[in-house]
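Each in structure tokens, the structures are laid out below.
Every read-out reported here was derived from the displayed coordinates using simple, explicitly stated rules and does not represent laboratory data. Predicted model only: the values in this text are computed from it and were never measured. Cβ atoms are built from the backbone, for glycine too; each structure is taken alone.
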Structure I
Amino acid sequence: MEKRQFLKHIGHVALATPFLGLSSETWAQDSEQPYPKLGGEDFWERIRMDYDLKPDYINLENGYYNFVPTPILNKYIKHIRDVNYEGSKYMRTVQWDNKNACAARLAKFLNCSDKELVITRNTTESLDLIIGGYPWEKGDEAIFAKQDYGAMRIHFHQQEKRYGIVCKEVSLPNHPASDEELVSLYESQISSKTKLLMVCHMVNITGQILPIKKICDMAHSHGVEVMVDGAHTVAHIDVDIKALNCDYYGSSLHKWLSVPLGAGILYVAEKHIPKIWPLFAEHEKDNTKIRRLNHTGTHPVHTDLTINDAIDYVEMIGIEKKEERLRYIQRYWSDQVRDVKNVVVNTPIDPSRSCGIANVGIRGMKPHDMAKVLLDEFKVWTVAIDYENVQGCRITPNVYTNLAELDSFVSAIKTLASRV
């Protein structure tokens, strides 16, 4: 398994308006109760205090939407008020300066050039923009996995109908023996007509982390470009786009970065920007400028402003510390049930192949029924996954999740397994 390099992201971009957030050093001073400087459960209990948690259930479905912690939410509300106060003067003067500054900050956070990254509305928009804007010709081939996100798979098949391209799908093993097994799986489908390969950085239904750089290096050796679905990776693990050596990368910021709904990113390697058609026509005539790819008309700009505050918050925690914590709490529960009779964990046991997300099923129990019983009887909210080789519930705790909640979940799984 390739070893990711943990980079230190230091320094902030100078921003064009006083609406934008505080530096990370001010978070503790801004709070009524400071954050403990040392690690341990006391630090994470303090983080938990930043979340307004609904008491009706244990939320283990943060993967769809990592709702916003109160310090970020308060700043978001202030941005709404400030933009509303300024009205069209804000929109016609500093709107784009601020959005570009936030994009530059994201580029620094993800270690890529700000000439290659734009803010979009979510991963689906980002990757579908590439799929729909790619210069396809009849007979061109695209490769992706059956476990990939449906919106992108559907869009590939739309291009199949529209342009006559050929879609090839592989099926990812839940427990690969090695990186080479995964690389070979994709390589086996490549031909002289293959143009684009889509691969998940972190498979959304199982949490499996794929060896992206090795897949990219292999694909490039055949002249094939690689588009990476990183919906679940930004601010979940330490993402270094430059080190991945991919051609395109998309992610959603409302997931693990905890930005309010409506923000994502699209990375396009500079050499590829001119050939991609934008989703909507833009005033920018220079086809080398990536800004031409994210024109969507008037949209909620206060969400863009909050990106800065969300990065402040994750940098206050520390991306390495957050990744370590998410991996720890996933392994805390999953290691307790892997050897339990009738329990099936659909996520690799190698700790480097997953982080905060895992999937668990009960033999003889349909995932939908499992999710319903978990909520109705045990007050655990999660989501059922039932297709291809994954039957179970996706479990996505967050940094606010405590060990007592995970103990309750483990007890529920063991109880369900004993009934089969």
Structure II
Amino acid sequence: MTSATSGSTTATSSPRVMFERAALIHYHEIGLKGRNRSTFERRLRDNLQFTVGELTSERVERISSRLIVRVPDQDRLDAVCVRAAATPGVSYAAAAYITSRVRQEMNAAALLAVGEQPGARTFAVVARRSNTDHPHSSIEMNRIIGQYIVDETGLRVDLSDPDVTCFVEVVQGEAYVFSRKFPGVGGLPVGSAGTVVSLLSAGIDSPVATWRLVKRGAVAIGVHFSGRPQTSDSSEHIVADIGRALEHSGGVARIYTVPFGDLQREISLVTPPDLRVLLYRRLMVRIAERFAAVEHAKALVTGESLGQVASQTLANIAAVDDAATLPVLRPLIGTDKLEIIAEARAIGTYELSTQDHADCCTLFMPRTPATHATVAQVRDAETALDVESMVARAVASAEYRDFACPAYRAPKRLPEGVVKAGGS
């Protein structure tokens, strides 16, 4: 049975064969999951269907430790591969030719695949089979296909550092031949690791921290604390743009925005100046936990990096965590600023985060914030506040904005007062 279709690239050798094209998608970490692997595969398949769905009407298929999406419109093949590679859980996506297991067809497809790397002078063939009923072993396929390419092109074999590598994978009833790989982001498919609530600012760090949890399979719910009404709402627009930048991964599902400026002002009027920042953050943690309860999230996420600013010393982190009942995850804790900036550029949030905006973190900032506060000190300072009332008011004033996330199931009920952004 041939997989040839009309409208595809034609081999230059005889017989002339027209090959169907597809994005062949490999994963890595999912392959270690043993008996649970099929659950992860299904989750990744559904996520891929979402990320590439607007580019092709074909369904994503599961085949022997791989996934594949056939692309009838070959002009869209690279775009499908790029989208697939950007999906958490994917090791790489390859622009493949689909052939039968007939030697002549595999040879012809290999010649086309090598030709997709113009200017190459050396090549290698890496063949493998998932079905032992194929008449040729992997080594024999390497030799047969390699010799054919030498005869047709005059290219020289170089197994150590070739200009182009032709991969041939015999899987079930077909073979997949390719030379172009699109590196993936790796990790686990979104929705395989539960839900987290991320304290998401308009700055550089917290979007990167959020992305790292998304890559580990978590659905992320953002809670953004705006300085409004004490500042403009500029940070809210940037955070919405950050949500859209991360939306392609299908990992950010919803962002709640909490007007926080008046609450900060209340804290600043009745508490010691050097403890204000820690009291702000303790209140943020409590508010975020209310949304975590609504969303059935199991942890909070912050973008803190040890020692980066005064509030991020070990003592101060412990003072803030004292207000939490959920685990507080800090995926950037041992990462320096240059590493964070590089990752922000890679995920497309850096330019957004460096726009001018009013940041609630700098609102009513003390001249000399405490760097080594104790839990007893912040608890004592907090007695001047009606914390429960402040949390309730913050939650009731929140707005939310949804983003496309196939693994997300919105809560049936929201706290009273919480509305969709724009009033809809």
Structure III
Amino acid sequence: MAKKDLEDKDLKPDTLLSHLGRDPARFGGAVNTPVFRCSTVLTEGMERFEAGRERRFEKNEFVYGRLGTPTTFSLEEALAGIEGGHGTVLTSSGLAAIACALLAFAEAGGHILVTDSAYEPTRRFCDGLLARLGVETEYYDPLIGAGIAGRLRPETRAVFCESPGSLTFEVQDLPAIAAAAKAKRVPVLIDNTWATPLFLKPFDLGLDVSIQAATKYVVGHSDAMLGSITAAEEALYWQIRKTVYALGNAAGPDDAYLGLRGLRTLSVRLQRHQENGLKLARWFETRPEVRQVLHPALPGCPGHELWRRDFSGASGLFSIVLAEDYPRAALAAMVDGLELFGIGASWGGYESLVIPGHPEHTRTATEWQAPGALLRFHIGLEDPDDLIADLEAGFARLSARAAAE
């Protein structure tokens, strides 16, 4: 089915995931777009070559590997369709997508607003490279909502959201932030990696740019690095695409292929991540060692009502806060001894992960206070009862080592 036919029909997301970004007739009947590994693309004749250079930024113009191949174009088309945006640009990683998107709007002497709950590498980029380029970053309380209007200045060039935050999981009032920014003609960007466009539709809420670390749930198998930037409107799309080109950033064709492969099963995987994650989160709520479970789908999480209003689901990533300040050796005994949870900084793959988090070291607009350590979990596709048994043994080690200290 051609792309136009898909757009003319009121198809559900699961159907779009299976059909967008595919053109079997173009590739000899192949169900999936093949991997195109190339840098140089030969052109027949000087006139056609010159015309191609003029069209080099246009969608699906196959003129040079860094500008895209049929493989990357297929994934960009599919993601734009799922996001409901004008167009998508792929990058080499999630952080590259964040950096390129911010650089598309930032300028020397300008000011950007970034949520205080942002992904730590986002903060390092803002406080490092952007600061050296003369861009001021102001961090704001993620729960500020319509109060963001009081932070907007004449020189504000962008508002950056991350909802929920990737360590502390505050849910932001995105429509209120978007309305305040729109009144000042300031674009609003969001890191939408946690929910993906299946569980949150940023453009329906008035936002302008949706960013994903496609490394996570889109790829889904912990074996590729990939980022995506989708713009709601054509002008913003070109602004972003030309910035990515100027920075020399590009997604590799093999990584794009893995992104396409992962995209086809995104819905069924997310449903399992959600089910497993909620089961583990509710189990954590019963544990005396846990003071709070930071999961947006639970009533005790900051912004839960906003999550209910704006989101259609939850992924497998959340945190817990321990009830007391356990000795570091006891915490290590718990975490290091887990058999089914790897200790790794990424997430979104099929496997379960755990890492310690330290929001108290990065917050500047808000203050993080908690009685004990924060542990962030990604709940994978394993049987949740096996994961619970592993964690029960972990808590037993925690208590035994703490008692011995």
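Descriptive notes on the structure:
- Structure (I, II, III) behind the derived value -0.58, -0.87, -0.98, -1.22 of log10 I(q)/I(0) by the Debye sum over Cα atoms at q = 0.18, 0.23, 0.25, 0.32 Å⁻¹, for residues 328-375 alone: I
- When FRET efficiency 1/(1 + (r/R0)^6) of positions 160 and 208 (r between Cβ atoms, R0 = 25 Å, to 0.05) is computed across structures I, II, III, the figure 1.00 traces back to III.
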